[in-house]
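Below you'll find a set of structures to go through.
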Structure 1
Amino acid sequence: MAEPAAALARDSEQPGLLASCWTTAGNTGPAFADQRGRFPLEDRIRLAAQAGYVGFGLVHADLIEARDRMGYRALGEVLAGYGITTVEVEMLNDWYASGSARTESDAARRDLLTAAAALGARHVKAGADLDTDHPPEFRRVVTEFAELCHQAEACGTRIALEPMPFTNVPNLAAGRRLVDEAAHPAGGLMIDLWHVVRSGTPYGDVASLPTRYVFAVELDDAPAQVVGTPLEDTLDRRALCGEGDQDVAGFVSAVMSTGFADPWGVEILSEKFRKLDLPDQVMCSYRTARAVLDLVAR
């Protein structure tokens, strides 16, 4: 498979970018019943690589479809053939739950860890509990997170927990506490600009994080005002980097202060973005994120 011209021109000294799963998926998202990407997976990988992305994210539904259609070995060859060096898989929820929710979560856990091992994924994204009125007992969450991290380590990957303001791990401080209490080297944080802003976390708190906590980072932008519920806002109103009201460059500078050196995820979730065709999704997401990283890196 020929190396894309854009990949050949990448500057190894510049921070790389990872196309998070929704950034190339078309008209779907976390709240959709069918979360499979609306464009052929090979096209998504190819166009992302040609734009300059060095990382690629895969959601559970896409992984299972690819496993059954072509197998993980072939998928890995496609990724490597286009110069993708970093793979991310998602999204594990209810890993702390019980009953039917836990049964379903355990099946997804097996799928995600198997895929992560086969594809050499750098991390598996995990979320916290949306039911903030009746959250699980904290000690149980700590124990379950430590066990999850142990299983991830055995598969050669890590767990990147994403604090979100509408969950029982609402901010960076709560995420750091959970990671500290679990005390497992395969457990760390996914730091998304949107959730940092919406949780009211100062960028200084990001900058002061020891590198050990920062497993992954996601770039996007946000309007000044929340519209609808916090969950609706986060799923439907994200903006391209530099096209919202946030100090994206300040966030990038704060993250750089931690020593983070892996590819930066770009995650755009919005009604407008979902309706773009694949080339436009890939090019505008890459161009706007690249511009901010290049500005700060000068």
Structure 2
Amino acid sequence: MKVGVSLTSRHLVDDPREGARWMIERAAAAQRAGLDSLFIGDHHATPEPYYQNTPMLGRLLAEWGDKPAGCLFLLPLWHPTLLAEQVGTLAAIAKGRFIMQVGLGYGEDQFAAMGTTQKSRVPALEESLDVVRRLLAGETVTGYGRFSLAKARISPTPAEPVEVWFGASAPPAIDRAARLGDAWLASPSLSVDQAREQLNYYRERCTAHGRRPTALAIRRDVYVGESTAEARAVLAAEVAKGYRGFAPDALVAGTVDEVAERFAALAKLGYTEVLIRHLTNDQPKVLASFSRLAQVRQALASA
């Protein structure tokens, strides 16, 4: 079981430089902890500070090593040529393998702000992904359905193939992930039973489409505390603020041994990687939790 991180990009701060600094410090802490991958998300037209993925990841890669890194792109909200250019440049900056996570996105307000609509998001995703893959492979692309492209091409192109991980929860989306993606990323809100059921379904659809996934990943919102009592106090405080729609057993808070045990249980289900995001946004607590995650990772490696 590998342990990676999906950093929080939303930070309610008075000075936007503070939120950016927190992200930089967290990427450095993840690198010191020896975590296996680094990711950030994608969201647009937000009323609160949300640090956009391509410039932010470019900065974070300066704190990272040669392990895999990448970011999420909500494909229906991007023009495929622009997206492919961003990926090509980020892949050139990254010392290790670059991974492109993709998803549909949600929220009519977000889509309207980007000049599109949710109604066309599924065909837009499939069409965009095909264009992006062709551009990243060095092809010149013309035409293409809803995208009006004339001799589109990009440079630089990645030195090695870019993996595509699909975030998906609904059965049609999981089937799409099996058909089009290299790997699947399960939702952080899933209960253990739901995580088992969706993983089994994804594997069935991979078999049906003749695909072999490169990773079976799940995100978990986590806090590794100095004691059971301290971890539970942090969990209780954060649940009181939100986490609506999350199954109680989807959230992970405990000591090094307790968190390692929860991650090992996911490995037994068949997951190969867990991407953590911290339950709390308290910077000192987050950094302390990162240092303990190094021990969690060691415990999993020696199990």
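Given a computed value of 19.9 for Kirkwood radius over Cα pairs in Å, which structure among 1, 2 does it belong to? The structure behind it is 2. With distance in nm of label points 7 Å out along Cα→Cβ at positions 193 and 217 computed over the structures 1, 2, the top value is the one for 2, the highest of the group.
Each reported figure results from applying straightforward, stated rules to the coordinates on display, with no laboratory input. Small disclaimer: the values here were computed from a predicted structure and weren't measured. Cβ atoms are built from the backbone, for glycine too; each structure is taken alone.
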